[in-house]
Structures are given as C-alpha cells and as structure tokens.
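Below you'll find a set of structures to go through.
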Structure P
Amino acid sequence: MMHADALPIDEVIPEILRAMAAGPRLVLAAPPGAGKTTRVPLALAGLLGDPGVIEGRIILLEPRRVAARMAAERMASSLGERVGQTIGLTTRVDRKVSKETRIEVITDGLFTRRILADQELSGVGAVLFDEFHERRLNADLGLALALEVQSVLREDLRLLIMSATLDTAAVARAIDAPVIESEGRMYPVETRYLGKSDERIEDRMPKVIRQALREEDGSVLVFLPGAREINRTAEALAGLGPDIILAPLYGALSPGEQDAAVSPAPPGKRKIVLATDIAESALTIEGVRIVIDSGLSRVAEEDLGGLGSRLTTVRASRASADQRRGRAGRTAPGVCYRLWDEAATRGLMAAPTPEILVTDLSGLALTLAEWGTQDAAALTWMDPPPPGKLKGARTLLTALGALDGEGALTARG
C-alpha cells in the first residue's frame, strides 16, 4: 500500500488489517510521525483504496480537544471533505457528526459518557485508543469498560490500542492481544546538555532560545510545563525581530491560535513554538529543527487533603524526553538542547506515572457506581485503581450524599 504522501505506518497497514479481521484486540506501537492517527482509521474503514475490515462506525479516542480536532481535520482533508461528513468530531465544545460519518474522533472523557449511555456501543464496529502511552485516567477507564462490553455484550467489537512509546508486552499481556510495531522516520538529532540552573525556567529559557537561534537554523519547538511559563517566556522574547514568529501552544487556546502554532513558518521566517507536552506526540509541527526541553511537565495529582486533584510540576520521564528530542529530527537533522546534566537523565522515571495511581478517584468511583459495579477488580485494568484511594473517594462521595450506604448512585450523584 503506497501513496504519493507515503508514511512509515503504510508498511504495516496490511498486517494491521489482517490482525483486526482475525481477532478482537490489537496493540500497535508506532513512534510520533509514523502516521498512525490518521492512516489507520481510514484503512480500517476501507477509505484508502483497499477493502476495509470494520463494519459500522469507528471511534478514535484522543486525549485532548486540540489533538481530536486536528486529527479529524487531517482525515477529512485527505478525503476532500469537511469534518462532519465521512469524518466526524465530538468534543465538549464541538460536535460535527452526520449519518454519513464512518469515523468519529472523540475525546477520551466523552467516550466514558458515551459508553455509560449506550453499553452496547450500538452501531460501533471498533474503538481505537490513540496516544495510550500517556496513561490518562479517562483512557484507562474507557478501555476497562470497553473490554467488559466486548466480553459480555459485543464479541464482534474490535479494540485497537495505539501508542508512541509503551511497554507493549505488558499491554499485550493485560488485554491478551498481539503486537504490531511500526518504524518511524527519523533523522539524526544531536543532544546538547546545558546543565541545571537555580534560575526560574521562564527566566532561563529566553536566554537559551536566543543562543539556539544564533547557533542553529530552522524553527524552534520549546517544551515548558504550562501556560504561565509559556506566556512569561513569550513576554521576555518580544522584539526579537520581524523574521521571528512567536506562537504559544497549549490546550486552552482558541482553535485559530492552535492552528497558527502548528502551521509551517512562511518562507524567510523562523518560528518559535512555546508548547506544553501537548506537542510531544499527538501533534506535528512542520519545519522544526531545534527542540529546547525544560525537562518539566505538569500533572494532576491527588490533593494531600484528599479533596480533589491539583496540578503539580514534575520532572519529565525518559520516555517523554526522548519523544521531545525526536521532534527535532522529523524532516532533517536537528539539535535538542536539554536544560539538565546528562548524568541526570539516568535518574528520570522510565515513563510517566499512570494517572490512575496518583490522581483523585472520585470521578472514577462515580463512573463505576453508574456502571453498576462495586468491585473494581471485576474489570480488566492496565493498572488497577489503588484500593485505599478508591475507598477514600467512595467515603467522601457517601458523605456528600452522592453514593448511598451500599455504594450505589443517589439522585444527587
């Protein structure tokens, strides 16, 4: 299967089609830029020229609204259509779906609501979990519920786990599925370690960006933990000159601002994209030759008082750092500046901690009650919710009147 715009994933598309036709579950490992997000759903639906293997609608889960919207737009554009025809989109702020829709891109949180409202997933032939390596709570929960639906109600339902970096053997064991791996397309990337500093990241980063602009050619992708650091860094870089375009990229921006960030720089200009970890794998930014990595991420962790979650800044994992570095080598040889010592890389966690292990579980407890199960162990999890944390969430919900003494939903819940 070859196309004028061939992508690395194309080499394994026939194998994916055979596996999805033969068995109920599959794990696909493919690095960022391989083309899995847009090519695989189209192939399964028979929209790339060869016969498809999925009857009914294909649901593609994305972790964030911006990733969902851009995936839907890319697939629709490849078909010469608008979103809302063959390719649909459902997010908290946008719904474009019609009777024609074969592939519906949906955020993972809304998928949970969908499966609670329709446990048979009527009319759905396959559910694809994209960017599963992020191990978001909604994705883990959605997979657990989908596996039960497949086991009890819908033996014909197909499930595909897609990941950029993941312990595929562990996933395959957990859900009893074969693994297919796709190679990426990568140019050499030189790594430069700049050492640790006591400066605030938003004070140090503008200096490093100016250094990189002097030393290297091409556009720059900068990884910062959150919107606050992005905006302060942008303020410090104001006045770089007419040839430099500054573009923030994080989830709360408008679609137009996000589109501006990922579009290539005009001829003769360079772009500096100041991004959160949203740009690690789900989005492709053209023309990037330089990556500058703060080494930081912002994650949701349970509040020490047990009353909800709070955002905490943590060291990025090795897997995240490797993905960020790889963004400099997508189209040509590149350079990655890391704002820490090389020796510190060995001390980083291998992969991000699954949200289900650290975040507040009140929402999960409510969902399980609505699903009708009191025993979380009855479901198949990649990592089961910690019993103590789940018990604490249920105790709180009972005190608030959302659950009754038997753990069932009340009218308030």
Structure Q
Amino acid sequence: MSDKIGVAVIGASMRSGMIMDYLRNNPSQGFITGVYDLMREKSKLIIDKFQVNNAVIYDSLEQAVTDNNAKAVFIGTTDYAHVEPAVAAMKANKHVFCEKPIATTLEDCNTIINAAKNSSAIFYLGMNLRHAPVYEKLYNVLSSGELGRLLTIEASEYYVEGRTYFRRWNRLRKFGGGLWITKACHDFDIINWFAGAKPKKVFAINHLSHYKPRSDAGKNCRQCKIKDQCNDRYDVTYYEAPKDILEFWDNLAKIAEEKTGVPRDICLFNSDKDTFDNGMAMVEYENGVLANYTLNVVSARNTRLVRLMGTKGSAEGDLNAGIVTVWNRFKKEAEKRVYDLNEMAKSSHNGADTNIMEEFFDSCRTGKKALTSWEEGRLSIQLALAATASCDSGKPVSI
C-alpha cells in the first residue's frame, strides 16, 4: 500500500494510544505525524511509549490541523472538548476520526455536523462496538429475517473498572455528560441499530448506591488509614492489560496530577461526583420495539450482554465470551446454533478496534461512508440526554 496516510493526534490519551499501536502494527496504512496535547509532557510520553520516532510535538491545535504531512486528524480528547479540534480539522479539510461520543451536548453535535457538511474531507465517528464481531453477527442474524419481527431488546453492560470513573474526569457531567453519555452512548447506539427505528420515549432510573461518601476513608488513597483493607484503592486494578500499558496509564495520570494539582488517587467514595454507579433505561421505539438497558459499574466481571426476541426466534450475545447463540421458536432447544467468534475478537474492544481502524483508513482513501453516520451519533446523544433528564425528573421523557 503506497498511499500511507499521515495522522495528527489531538489529545495524548489512552484511546489515542489505540491508533498509535494500530499503526505500529500496520505501518502500510499510515503513520503518526505528531501529537498535540495541552500538557506537552503527555505528548512526549505517548510518542516515546509507542516509539513514533519521527512524530513531532505540536505547539498548538492550529499547527496540528494545518500540518501538510497530515491528511487526517485523530481526536482523543476529553469528551466535552471534541468540538474545537473537530471543527478546526474539518475547516482545514482534514479527514477526522472522532472518538465517541460525538459531543456531550446537542449544540456541539450540531456544530460538528455542520462543519462536516461544509468540508471536503470525511468525518468518521468512532462508535467502535458496531464493528465487534459479536454485534456484527447479531445484526446479520436479525437482518436476515430469521428472528421474524423484532419485539424486544435486552442489553446490559457490566464494567468492573468503571469504578475508576469516580476518580477521573468521567465522574463530572461538565466533562463527560454523565455515564448515560460517556459510557452508555455506545450501547444506546447499538440498541438503536438493532431496533431499526428512532427512539420515541425513555424512562430511566439511576442510583449512586455504592460509591457514596465514607467517613472512615480519606480524600485520597495515599493518605487513607484504611487503604490496606480497601479493594478499591488506586494501586488495585482488575484490567487484563500488560504491565507496561498499566504503567503508561499511570504515567499519564502522574503528569495530569503534577499540572493540575488534582491527586490521581482520589478516593472513589469521597470524590465529588454528579453521576451514578448503576442505572436502567427503558426505551420505546417508533416501530413498536421495546428495549431495556442496564449499566452497572459495581460489577464482578466485564462484559456486555444482548438478547434479541423476535416473533420467530431469539438471539443472545456475550461480548467478552465471544459467543452468539440463536434459537428458532419452532424447534427444540437442542437445535440452537452457537457461534464462537473468539478468533475474530482478539484486538481491543473485543475485536472492534482493529476493524474500525481498517474501515477508517479505507474511508479516507475511498470516501466510503462509516457504519455509524453523524446523525446516528447525534441520536445516541439525544437518547442519552433524555435518559439523564428522565432520571433527574423521575418522569418519562419524549424524544
């Protein structure tokens, strides 16, 4: 492949590390031209970590989006900060890969979409779970008509490391919009995709049940008298990640701590927060499909589960197990079909990240539309905001 695509990275984050790792393993696709972050030390750290020897550290956003060596821009900033780099890159006619969510407000969604419509470049929204083999299989089974008319969708996410949100920026709505956006926008997009219609109404309930203030705990782990008995202290992780990656994440956090003065080991219980640790949302769609979604970050395992119930059959998927099971309503239980998709799901996000990167670079070259459109990305935010409003008011919210 001779037409390698240069990519400028905005935001030295864990997700930015994903594209840098992908290009390190797939150099024929492209290369990193440079990194811009408000904290210059983070840019240097991520460049060194992924051995991007020819990449520069940009001094400004303008320098990054106007770099002639970069045909594309990867946006991996904090969720609320997507709009400025997205608009700047689109005005410079650079192809854009924007991490989900597209934005945290409808106003910012509209601003980005308008910029994309007026640009000659592509705007690619990174809703990567549509590219996970388990979800692809479920969608294909549903689309084949094998399940008949879809009646209900049951979806759940259990995320043990979601607990760390309560010491990170995700704990505050002003930065991430709350967990219905920063986390659930993935799942709302998948549910919308399966439903095949626009959401009509949502009723949601959420609670902060576990990570509530504790008088026996300190403000941060290093000064806490009960830290040795706490399974939620900073140096305890349940991530199944290589040691060097965990160290890299910690080094990013150290830089942020040094620059902002905010401890990286804030107590999960005593941190200031305005979001929740478990919630449920019930959604009614214009075509009559009903959906129920559960989000829980007080969990003993990591996975996403989906069950599709139709007039002719049902299908279930377990994202982490890599298994899809299909039943025909008119056949015996023993005649169910089981698909093991683990061979296709070896990259991060259960195989989704490699697939979405391949599609992004293909889109840059061919102009092919992304699997998730701007409008669908906006719709997931609209649903997430409605779920938030429902929780705040205690009432159903029309969309």
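Derivation of every value follows stated rules applied to the coordinates shown; laboratory data play no part. Computed from a prediction, not measured in an experiment: that's the story for all the values here. Cβ atoms are built from the backbone, for glycine too; each structure is taken alone.
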Check the numbers for relative contact order in percent (Cα under 8 Å, 6 or more apart) across P, Q and tell me which is largest. Q
Work out which structure the value 2.9 belongs to, where distance in nm of label points 7 Å out along Cα→Cβ at positions 203 and 283 was derived from one of P, Q. P
From which structure (P, Q) was distance in nm of label points 7 Å out along Cα→Cβ at positions 139 and 323 calculated, if the value obtained is 2.4? Q
Comparing mean projected area of the Cα convex hull in nm², for residues 11-234 alone across P, Q, which is largest? Q
Out of P, Q, which one gives 2.6 for distance in nm of label points 7 Å out along Cα→Cβ at positions 115 and 371 as computed from the coordinates? Q
